[in-house]
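Asker: Below: a set of structures, written as structure tokens.
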Structure P
Amino acid sequence: DWLAMSTASLTAIVLLNAGSVLAALTPVPPRFHLDVVHVNDMHAHVSGIGREFAGCEGATECYGGFARVLAAARDVIDRDPDHSLFLNGGDNFQGTAFYTYFKSQVILDFMNPMRFDAVALGNHEFDDGVSELKKFAQGLNSTIVCGNLDLSRDPDLLNGTSLTNWTMVEKGGVKIAVVGYITQDTRFSSNPQTVAFVDDVESVRRWSKEAKSQGAQIVIALGHSGYVIDMKIAREVAEVDLVVGGHSHTFLYTGTPPDPLDEPSIKGPYPTMVRQDSGKVVPVVQAFKYTKYLGVLRVEFDDQFNLIEAKGNPILLSPESPQDQGLLEVLAKWEEELGKKIPVHDVIVTIEESCRIDDCRFTECEIGNLIADSIVDVGCDSDWACIGLYNGGAIRSGLKEGNLTSTELLEAMPFGNNLVEVQMNGTCLLEMLEQSVLWYDVSRLWPKGGFLQVAGLRVVYDVSRPQGQRVVSAEARTANPNKYKPVIPGERYNVVTNKFVYGGGDNFTVFKDHNITANEHPITDYSAVRETLKHLHHYKPFLDGRIQIVSAGEATHSAITCLLPSSHLIIFSLILGSIRVFDRLSLR
């Protein structure tokens, strides 16, 4: 018995030791890494942007620009091309004089040499209608992904283009699906004509399942619906492994950013890690706006393609950053062409203090005051006082301190919308003001372009109130410019706005709903501001308290719960902590 027990014990020890040796010799499960290089919301800033997102001139003043983007992207990709993806989150159109005058032709000249693996559609790709988008889609050498378009009334957009719901890319022997999506708000934030839009989250779920069924080992959602929807996709679509977004111009950064001026703009860590109910964690990234930064994310997976680690940060493209020589030559050609269209370097006025656009979709902002005042000064034909209403989403860049040129002003307001003058009663005017804050997000994660900058009005909003009841007070300027009186429902008011808003843009349906006719002016919003400024030697941007947001701080939770439809309660979930955010995740 003793011998049998000793033999058994010895055998167990030998087997245990052998198992330890075998375990030590067994290789660690193989990992797959992927460097995701990404941009979003470049908005035609082919030559770059100023440090504070205003105009710039020359190589020593400009940040970003397509030549710096490509040089920095190639620096990352060329180190390991078989484990790198170059993705574009949409909104390549609209934002500078280059696009205003040359449309998609100039964008194609810059984007084709960049050779993206996949490109999402942004809402501004529809600004000049389906015909301009089709020219772009037919000429682009990259695959365009967008899975929530309803093209039943416009199937021609698919002819001769690479537009698809999703695409499969193989890297390092691994099949990676890139599924596209676009904001449903495109229907009233742009000019999609007969193109309709279905639910973005549901479409990502549908095409991700299809991609998985066709052998995709990793699924990336690439789209243009904003940070809030990006996180909703990450949380709710089980098949998605990474979300690369755009639209909300969100600056995500872990740590202190290389330009301290951008620190107040940080909305979350890079990457933002979102936990699904199953426990799976999905990274979400964006790379701010206007080419100032390039997103670079390293994701690492185990042999079952479970996420092990996600880390990175956007790279600042400073004036000292290298530029791609080929794109510099393209830029020189288009700068010469632009010079034939507009006096590029003529000085309109000297700006005494710089002003940014961070607040223009949330409250009164300096450049909003300038624009609203200018459209009243130039566009009001009435003998009695006019009110100016201008959508904050149409303001695309700030004003830098110093000389302001025509091209820099055009960057600030590139759409070229004609002014319209209407007469409406106080009920309709108050309805417009309520629409201005209908979807107000006190967390500032979801900026809405329909927030109105005003002139000839003093308005107070309480955004903790239910929708449709948020105007606390509204006073209109009288014939005496220093005197205001409350807006009265039955009284008549002269209002100057732009053609986009009058046409129902940003969901301002009041004009159509009440059959309000307009007098359209031949002058554009840009021309109105230029006309105002050219008579001045200096202009100092200012705030005067014409818009006030009250109770926002105390009412963050209640405001958000009543702001969003049930399908969009992601913000509420975020505040309650249902979505857990980490600076960096390691699952090892």
Structure Q
Amino acid sequence: MLTTPHYTPLVDDTDAADPLGTGALVDAFYRSVFPGINNVVEFVRIYAAICWMIRRIDDTAHSTKNPDILALSKAGLEKIQLLLTWYNGNNGVKGLAGRNRRYPPDNSRVTLSFEKIPSERVARLLEAEPTADIADPGIHYLTPVQYRPSLEGGLAFIRESREARGTYILTAAGKKLADAYEQAISGSKWCDWLADLNKVTTCREEVAEMGDVLDVRTPSQQEREVFARAYYPEVSEDVTGAKVPYRCNGITLVLRALEAEQDSPREPEQHGIEVDAIRYTMARGTTLQGVAVNLDGLEEVHGWWMNLQLKELSRLALDSLSRNVASWIHDAVTDERPRRDIVACADGLGERMERALPEAHRKRVGSYVEHLEDQRGTAKTFYEAGLKVPALRVEEMLGQLLKVCNFSQRTPQESDALVEAYKALVYCAVEARQHLSNPYVQQTVPPVDRLSLQTLRGLLERFEDERPAAFLAHIVQFYVVLLHFTVARDRTIQARDGRNRFIFTVGENGLQRVTAKGPIPNVDLGLARFRLRQALLLLAQCQFVETADEGKTFALTRAGRLRLVRGTPDFGFSAAA
């Protein structure tokens, strides 16, 4: 019998990722520009080795009486995936699926299966409960967050068999990539062992000798060429799907921006171009030194890319404001303020922001608009004006907001974050107005656009002669607090997993944080942003660019310049086919 209260630890089930749902549109733009890749794919040999193993599984099944295709697939695919990560992880390669698995620390032999080489999480669970039945294979290359979407639908090297889930069939492109890998490893002493699905045990010393078949840093020339034909095809015969034209246009924009950057005056010691320099040259259509990017035939993807930079800025502004809301609620509860309703929160943050503005911009929203337009001068857009006025560059606005958005509570940065979010939203609204004549800068993208450029323009027109506090209060009330309630509710209903997705809600006494203890979650630009870097890394594997500084800078190679000259297929023909 319990005579005193018995407390158990609180399990925090909060899932606060993307609390306003603004990430969906950013992700959609990246998928549109770079369909077929995500923010992790990087190595051609991983694609090639998996394709080759799928063929070995098929060959083994055809040569075996009454084969168990599921067992063969499991054995072969787990074998090749574990070996790729084991060898390359031991050689310092980063970004590998399953890098945290419990590989043997010594030279003992082990079976190459997900069960015998579990993830760190599963290993800890089994240490606590050895008889536990845990059906968790851990992260591997054929999961939705790794290479599978790219292997399957994206670049169309494989497709899942309709007869047995978890088994795969090679496409024509996949067969060519498997051929290339076969040719690359045929002279290795490990080739026959790797092909034998009955040989699934090895040890650390043996794996260390398998570099000629496993090293992802050195794919063969044929592997590179076959992959390049699928990734960035030159002829219609290599086009594998309806989305390939979009990827080709996106890659062409990347390469042309890189070409313009390299044709611009540079410091003698500068050997490559940083990813963000490429990113914003793609958006401006001009390098900061004034060298124009060739945009012929790329008007649509260029418009999408310009739009994307504005959406990333407005998204960060809204997410930053969500931190201000959570901080206001925390202080209101701590200070026992008499009002904690939504309007009090919105008005309080608006007034705090207005007090922190320069005096010249406190009376009217239009005063800051006029300040931006005066800086713009005769240029038509901020993208154009940014060549001469650094303060008008979208990357400068983003940088200023990034400095303060993850403020510490009750510090001057908290007010600075409000000011920078306000400036960013007004900037995006004015720039949207300046792009009305460009049909490729979409002013609204239903249904995933939570605060469209069209809506933002409308709010600017409505509040241009009002006080800045009123503008920000409206944004906070309707596009932060109420939007968060809608997004969190819809996700909870859809998922039906019992997890909490609210970071704040309305209680008996007004607004309250759902998790009252602990720091307010930080905000960032999200993982989708890395797709540009991954696109460049794959281009480096194709030898169209070269990379340095651990993938931080890139330079167009001679092969890349020649590839730009050769161009892309007649997509009107390939799409119809």
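Asker: Taking 15.8 as the value of mean count of other Cβ atoms within 10 Å over residues 158-165 derived from one of the structures shown (P, Q), identify that structure.
Answerer: Only structure P yields this read-out.
Asker: Given that relative contact order in percent (Cα under 8 Å, 6 or more apart), derived from a single structure, equals 22, which label among P, Q identifies that structure?
Answerer: Q
Asker: Comparing mean count of other Cβ atoms within 10 Å over residues 286-293 across P, Q, which is largest?
Answerer: By mean count of other Cβ atoms within 10 Å over residues 286-293, the leading structure of P, Q is P.
Asker: Could you figure out which one of P, Q the value 4.7 for distance in nm of label points 7 Å out along Cα→Cβ at positions 294 and 366 was computed from?
Answerer: The read-out comes from structure Q.
Asker: Can I ask one more? For FRET efficiency 1/(1 + (r/R0)^6) of positions 86 and 334 (r between Cβ atoms, R0 = 35 Å, to 0.05), which of P, Q scores largest?
Answerer: Once FRET efficiency 1/(1 + (r/R0)^6) of positions 86 and 334 (r between Cβ atoms, R0 = 35 Å, to 0.05) is worked out for each structure, P has the highest.
Asker: Which structure, out of P, Q, was helix-only ellipticity at 222 nm (-39500 (n - 2.57) for each DSSP H run of 4 or more, over all residues; to 500) derived from, given a value of -16000?
Answerer: Answer for the origin of the read-out: Q.
Asker: For the read-out distance in nm of label points 7 Å out along Cα→Cβ at positions 262 and 278, a value of 3.4 was computed from one structure; give its label from P, Q.
Answerer: Going through each structure in turn, the value belongs to P.
Asker: Could I ask something else about it? State the single structure among P, Q that was used to calculate mean count of other Cβ atoms within 10 Å over residues 102-109, giving 11.1.
Answerer: Q
Asker: For structures P, Q, calculate distance in nm of label points 7 Å out along Cα→Cβ at positions 134 and 174 and state which one comes out highest.
Answerer: When distance in nm of label points 7 Å out along Cα→Cβ at positions 134 and 174 is computed for each of P, Q, structure P gives the biggest number.
Bear in mind these aren't lab numbers, they're just calculated from the coordinates by the rules spelled out. These numbers were taken from a predicted model, which means no experiment stands behind them. Cβ atoms are built from the backbone, for glycine too; each structure is taken alone.
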